[in-house]
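Next up, some structures in structure tokens.
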Structure I
Amino acid sequence: MGVIGRPHGVRGLVRVNAFTEDPEALADYQLTDKAGREFTLAWVSGNIAQLAIGGAKITDRNAAERLTNTELFAPRSALPAADEEEFYLADLIGLQARDHAGAVLGTVTAVHDYGGGSSLEIAPGAQLVPFTRAAVPVVDLAAGHVVVNPPTETTVAP
């Protein structure tokens, strides 16, 4: 749902990179990190937030620094259902990748986004396919597969 960034000031405020459509909506979720610690946040201004862990407010810069790059997660049950033609990127992981003829190319092992758009990693071979309608024209979650038209220049040597 988001990632805690660097501290802002000396009173425990942090920058937060929210992956929600409305960044302020992040405060509406019960958030945890990978270790299971519960986080709450209150937006102060823009992308600056006051955090609390398990109800204890972060009040100094040193504590805030230790949280830099902490990923924040919400339970799947708290997320709204995806509309038709929409899905969560995490749902793509584990889907079988096929070509137009139905031949199996591999399995989607990761979804990457480095700022220029999402791409699917397909194993074996660590093949990267841009996640566009041209390169991935079919996503069938119910059937458990995607159809891909992999550009040859996206193949990465192992």
Structure II
Amino acid sequence: MWNGGVRVILINEDDKILLVKQHHEDRDIWMVPGGSIEEGENSQDAAIREVMEETGLIVHIERMLWHVEEVSEKRGQRFVNFFLGTIIGGQPELGMDPEFGEDDQVLEDLRFFSREELDEIEHIYPDYLRDELWDELTIEGGRDVFRIRE
């Protein structure tokens, strides 16, 4: 049985990417906001909901960037859809994961990082946020909108 997840890449007006810090397996990991797809939910709706829960931001999903599949004995069968999104409302603030109680939250911080700052993060998921992502993005109109290169 496949378990589905989503992650949303959000780039602000200063060309910085939004990451949330979560504590898992006795370490802090920085990652783009996201989580599980719920019963009866499509991946785009899950992406919008997860970003709101974790960051307080309202987003528009532009397009899917990657579909990543993993099959392992430890984690089972999983896929994660990575989307490029645009912030259309709200203010960035650390949210709560409704799957965990108030004293068991894994979300610890959120912050926008420059491409250069990503290289200084010890644990980042996925690692290709450091380079492959930026190789795929180009700026339209000098700055306004990030798009995937065609």
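We did not get these values from a lab; they are worked out from the coordinates using the rules stated. Note that this is a predicted model, so its numbers are computed, not measured. Cβ atoms are built from the backbone, for glycine too; each structure is taken alone.
I, II: which one has Cα extents along the principal axes in Å, as calculated, at 58, 34, 27?
Going label by label, the one that fits is I.
Quick check on the output: 39, 34, 28 is Cα extents along the principal axes in Å, for residues 54-125 alone, derived from one of I, II. Which one produced it?
Working through the options, I get structure II.
Hey, relative contact order in percent (Cα under 8 Å, 6 or more apart) derived from one of I, II reads 27; which structure?
Computing relative contact order in percent (Cα under 8 Å, 6 or more apart) on every structure in I, II gives 27 only for II.
Of structures I, II, which gives 4.1 when distance in nm of label points 7 Å out along Cα→Cβ at positions 62 and 118 is computed from the coordinates?
Working through the options, I get structure I.
To test your reading of the models, identify which of I, II gives -1000 for helix-only ellipticity at 222 nm (-39500 (n - 2.57) for each DSSP H run of 4 or more, over all residues; to 500) when calculated. Intermediate values should be presented prior to the final figure.
Numbers: I: -1000; II: -4000.
Label of the source structure: I.
Have a look at I, II and say which one yields 17.4 for mean count of other Cβ atoms within 10 Å over residues 46-53, as calculated.
I
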